[in-house]
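Asker: Each structure below appears as structure tokens.
All of the numbers you see were taken from the coordinates with simple rules; none came from a lab. Here the structure is a predicted model, which is why all the values come from computation and not from measurement. Cβ atoms are built from the backbone, for glycine too; each structure is taken alone.
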Structure 1
Amino acid sequence: MPAYEVEAEGTAQQEYGDLLLNYLEQLGVEYVFGIPGGAIEPFYNALARSERRGGPRAITARHEAGAAFMADGYWRNSGKLGVCCATTGPGATNLITGVASAYENNVPMLVITAQTALSGFGTGAFQESSCTGVNTVELFNHCCRYSTLISHPAQFEHKLTTAIMNAFAEPMGPVHLSIPIDVMRATPAQPLPRVDLPDLLRKPALFDNDAVGRLYSELRLAKKPLFVIGDGAGEAIGLILNLALGLNALLVVTPHGKGLVSPYHPLFRGVIGFSGHQSAQQLLTDPEIDRIFIIGAELGEWASQGWQPEHHKQRIIDIEASESNLTKTLMATLHVRGRLESIFEAVLKRFDSQGFNKTRKLIATEQTIVSEPTPKNLELVRHFCLDEEAKYCSDASPIKPQRLMRELPNIFPANTHYLADVGASFSWATHYLHPHDRRISGRRDAKGGLFRASLNFASMGWAIGSAIGTALARPDKPVVCITGDGSLLMNGQEITVAVEEKLSIIFVVLNDSAYGMVKHGQRMTGAEEIAYRLPTTNFAAFAEAMGVEGRIIHSAEDLLALDCRALFNQQKPTLLDVRIDQDEIPPIGMRTKALQQKS
């Protein structure tokens, strides 16, 4: 039977829930993350029918925010629309934190919430969230690119396609459909669908040819160029690295861009912004740098960390696909807009015909990823951490967080995908974690970054849910979630989803019995030391209670003794309860300094 047809008393009928799933199937979507409930039951009936025929299936979260985080991770690693859903009332409002996080990070996501029957609006129906109750359409309007109620079946197809197109428009982001139960279970009067969504969503290779010509001239004139790379550069990163090799351009990344450039790249100088590296931050104001090319980077507070681009207007060239990013760097001598892959293809073609001013070795194919960095490149990475070299190599127990981050790439496979949670976890990982990715140029998978974080809205627990979405999107890749005890106590229940789905994710929990970022931030800024303590918790035992293998890690010796190949092969998650040194201060000095300046 067609994908959108359902059985009903021996006849084939089509409901709008099946239509919705048929459109998702057009886009290659495999999963819908959410939690069922009475008002959204017709959609879950359609999901059951979809699963039986091999179409999109339901992944049941434990909290609706976790469902949104999973959808977020799924998109980041598959490039396919993230989809999450919830029933009416509290189910819908529970989604908001995860959806707001996606909004701030430009993650395309379809958010489906239920409503009570239209006839019940204004009557105090159970969990009513219509315009006469807790108005969820209006609530989501503040954290979505598009939020609407489908008040009549005739609107369904039009509003659904409009929503999905808005999700992938620039700037990308979540979109919300509120669907009453009677509309979801209605039967279309004529065969649907009628719209070819993949064709509508196909991105043209557009760019401003005059601006690209000026960009080429600026690149040729640059004597000591610096490339500042953000996560928006993902689709073009291989081309960008080819160009950097030809120009001998130094490379730095924003916190969101970490993972796109190998830390062992000979031109890489580290991460700018929050918990970044002094070697990278200093380049932004180095008078010898005559051109700063900002590529796919949102220079909000997390990335700029006190650097003021307007003071360097004459040497800044901003290259962006997203209009929202351009507004963050209005003070530039040149703005180049368009699809980044098309822009850098055009620039490289000009250099291929005209030649580079410097001798270069262009490597046009993807480099092999190896498990061990060379001694020379190891020293290059170490210079990011010279301020605490002894701790980076310390054998102390409890383990130093610096040493933990150093060893993670040594015990896990080279193609491991790392997700770092908000808080001290992200801070330690940004500064000290250097995955053994040694690709230096060539074409790349646009979703191939080995490190992910979610800043801006900075939702604790994001990495736990996102790791599940990542593992579902990339079942062939090892996935490691780096989180803290605070985040785990908020969202640790989502690990049972990994158990249910047989996902061999490794959860690395930095256990210091505190909201670490809060504790150290209070101490560094002279604030009252209050409300940061957490109870001493055996998270290994917590894991075992959920059917997860739990290990307590006290030292580097304990960590290095793990058989990680066996852990990744057992088709269930593992939790490492890492008892870190509670007195070690995460690299948040620039952040606390900025807070003090604003007070």
Structure 2
Amino acid sequence: MKILKNHARKYWGDILLAMLTVIVMAGSTLWQPKLLQNVINAILNNQNHKIVTLGIYLIVIAVIGLLAGVFNTILSAKVAQSMSADIRETVFRKIETFSFGNIEKFQAGNLVVRLTNDVTQIQNLIMTTLQSLLRVPILFIGAFILAINTIHQLWWIILVLVILVFAISAATFGQMGRHFGLMQGLIDRVNELAKENLIGVRVVKSFNQEQNEKNRFNEVSDKLNEQNIFVGTLFSVLIPAFTLVGNLAVVAAIYFVGDLAKSDPGSVAAIASFINYLMQVMFAIIIGGMMMTFSARAMVSLQRIREVMDTDPEIVYADVPEQELAGSVSFKNVSFAYNGDETPTLKDISFEVKPGEMIGIVGATGSGKSTLAQMIPRLFDPQTGVVKVGGVDLKQVNERSLRKSVAFVLQRAILFSGTVGDNLKQGKSDASEHDMDRASRIAQAAEFIDRLPERYDAPVEERSANFSGGQKQRLSITRGVIGQPKVLIMDDSTSALDAQSEKLVQEALDHELKGTTTFIIAEKIASVLHADRIFVMDDGKLVGEGTHAQLVKNNRIYQEIYATQKGKEAI
């Protein structure tokens, strides 16, 4: 509830007005049966002038209640929409502070559901609360007292009605909270499966896995369907049960009023008012039960939102002034293990790289090459050891300084929908067309950008589906070099390029980025032959460094990789 309180502060005025309109609505609802009783009395006593006056009062009260209801709905919707939008933005901002480790813990699909479905449940709770929070107790207490006051001899009917309705509510609503929690988890899973299939549709179709994926999806969907049917069944039993209890109470009231009418003719006029109050008592309990149901579901969602908000980012940047970092990089006794892994991915890594050096990193799959590279832009922090850029410990550098100095080009090129220019400006927000031209020439992206009629205004579709793998990689490299970083990391980011394009990119990097320290992670030794030094990784350890010629002579691991690749090329 703390989340709701924090976001409600901005809207106290609208919340108070909404509560005021609820009080007016409840007062109008309670007053009308009493006026109706007076009208019936006036009819029985042939008091025509009084009938007209009371009729006007009745209409005025109904109109006031109607207007209060309209304003209450408008104010409730405004507050609910505004607060849910604020919560969604707050959660999104929180997610943006998460490190890779935090994202992996929650999973991307799960976070999307929390941002959408869970926030919607909270919005429904706010709306329902503002429309019914005060209304339920006012209606229940007011109708209960007024019903007894109207025909006090039938007090026991009201008491029996309350007990029965409470018993039915407790038996049904009590079960719903647990099932709503299960439903939210299943919605997460459905969203995750749908996302996997849509993103990996080419793989699914290539390997003829449509039926298997349908079976996986149907299994989870059927479980979600079962939960929905169970909750729906409870509701389907609930409403008839309430209706039956209410009708039995009405029948009992009419039956016993027949005896009372002999001694007290005024009770005939009071019966309509009494039945009205009976119904109001019953519906107040029903609405209260419904609120409890919505609350149970929304509380699950609130808890899930709170889990996100209470999660501390694994990486926190120092609150220090922005600084210019030189291009030197050093690792001192760095070890790192991913969450849940017992075996470290990096083991006691130490090295120093001077500004402007080009470093190649090679090794077998799973040797720790990419993990080592991810330490430099501080995507992860080592468990032990120190990583420095420009001679400064990364834990003593603010985020803006680090991002300005270090650029990371991923193997899997990720572009965002928008334009080519929008994506390139992610590397440098104030990039001019001249900056884009220079960077695209280095990355060999100018070759296809210049053929686009709109050039940098050319659209990028969702998941960059309108570009080939090689074009996406070249755009990704362009984005990496456009800010002229002091340190450039290329994590197998030329894997989708043909040999000629890769060679041109390497030559451009040598010529145009002489002062930039460059790390090139590659599966192919041919991609790092021109590097000043080559680091050899094996099982998380740095097992060799030197030039290609030195390593071919002295390093067994490098010799094996080189011999294997040379053999493949010969074949």
Structure 3
Amino acid sequence: MKNQVKFPYGVSNAEQVTTGDYVFIDKTHFVELLENQEKFVSFLRPRRIGKSFFVSILEYYYDLRQKHKFDKIFSKTYIGQNPTPLASSFRVLKFNFSAIQTHTNESSEDGFWSNIKFTLESFLKSYNFLSKEEQTEITSQKNPAKMMTSFFQRYKDETIPIFLLIDEYDHFTNEILIRNLTEFKNSVSKDGYVRKFYESIKVATENGSVGRFFITGVSPMTLDSLTSGFNIVKHLTHSLEFNDLAGFTEDNVKTLLELVLEDKTRLNTIMKDLKLWYNGYKFNINTEKTIYNSNMVLYFLDEFKKSQKYPRQMLDPNIMPDYGKLKQMFEMANVNSNLEVLKEILETDEIQSEQIYQFDLSRPFGEIEFVNFLYYLGNLTIKREGEFNLGTIYKIPNYVIGELYWQYYAYVLKERNEFQYPERELKNVMRSLAAGNIEPYLRLVESNLKALSNRDFQRFDEKYVKMIMLLYAIEGRIFYVPTERETSTGGYIDLEIYIRSNNTSKHAQYIFEIKYLKKEEINQLEKVKADASIQLQNYRNTDVFLQDKEDLHAIVVVFVKDELHWEEI
């Protein structure tokens, strides 16, 4: 039965997945590719996109302790049928820095030390090549770097090299960076506890104790800040060859969906929806493949298989905190400049910036750094190369991330008293809008504009009006709200409000042409309305996307200063 298909949603242990009847995408051919690279590698991707599962594959594949399980774990995979020379030949030391508490400088450093102590204790107990007294002497060190140095000094005479794995290497340092830029710089500076830890690893690579390492994380900022303390890494983040090591391709998603989809006639429609919500990540400017967030896809499929219905929430609530930290990010430094970045992203759906492959924190953390930080965290992705090779064009990767931006922008406007948010009234207004009654929605927008001062109107234009209309529609949580979508015959629709894919009830749907006139331009009102009506009618008659939209209303909205004028065509 299709309902019995097991997806490894929330499971990142390779043994559990490969031996537990889970359906998974085999990416083990990347192990072979990786082994032919440099020995010391970093691979960066946004969180919750499948990095930890691949780290677990490396752990079981290379650990000599797991050799007796090799066939059981890997027999059905590419790498099990095509093993490499280094399989099962290392002692694996694996760190995971995702759970360190970073509320204060003290908790960050203590958490880092505790994590290293626990990991080394487990390693020493598992391989048991030192006496208990020697193990205790290592793990009793009260400094992370001293603990590592003591460990590697005793290990250098061992004949079996270490394969060092570090998963989410920068999770806690990024938390520190967002909370306190100065504290971050101190932790990775010459005498910082993070830098000293990595310096000890560099020494161990030089004396042969560490034969290989693989580091995953989100941003290169921490590694870049270590500079000469850890300059032995080959970065595969932007490698075309490794573009889809983590995450799913469209073919992957289609394969998984077909396993549980009962009504095959729905395949194309559901794939379009999954592409809209979860796809769009691009990590090499020359690749033709965009990547789906694998965790979000597995969440969807795990819910969908039960009843053949979309989940009520398209964004997995378990990972909402990971993608919901926009407020902290935008306020970490240069708040006003960052908000201008946000405004440009929302108004144009893109922003141009130089792409940073290596951060230099001796320079001010400016707009270029901030845009790239958003990119590495998965809040922006590559769209295309800029004109004349001047930088890179970034865009919002998918609708999940777009909604989070709009929700934060609504928060900003509320804080500045530019956005009225009557929560109970908004719910009733959205219900009316869904039922086909548009008047309350437009009057709510009008009341928001009337609450602003004359001085505010000096910077008004139709973009601002459109943003207020869009914010209300998104905050209502009922509709899918694209903006400035290019039609199939050219031209851009100002605003569209559609039934969400996970809503099975009948709802009215809308396309808008929005105009704004100053009070002294009121004599142009009728002409502007007439021109807008022709434009909307043309979209409705020619755009392929609109042809199958049921109960579709085409609305012309013109604000003359704060006075609403509208008509349905």
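Asker: If helix-only ellipticity at 222 nm (-39500 (n - 2.57) for each DSSP H run of 4 or more, over all residues; to 500) computes to -21500, which of 1, 2, 3 did it come from?
Answerer: 2
Asker: One of 1, 2, 3 was used to compute semi-axes √(5λ) of the Cα gyration tensor in Å, for residues 134-189 alone, and the result was 29, 15, 9. Which label is that?
Answerer: 3
Asker: Also, quick follow-up: Suppose Rg and Dmax of the Cα atoms in Å works out to 26.9, 92; of 1, 2, 3, which structure was it derived from?
Answerer: Source structure for this number: 3.
Asker: Something else now. Assign the value 1.00, calculated as FRET efficiency 1/(1 + (r/R0)^6) of positions 230 and 462 (r between Cβ atoms, R0 = 35 Å, to 0.05), to the correct structure from 1, 2, 3.
Answerer: Matching structure: 1.
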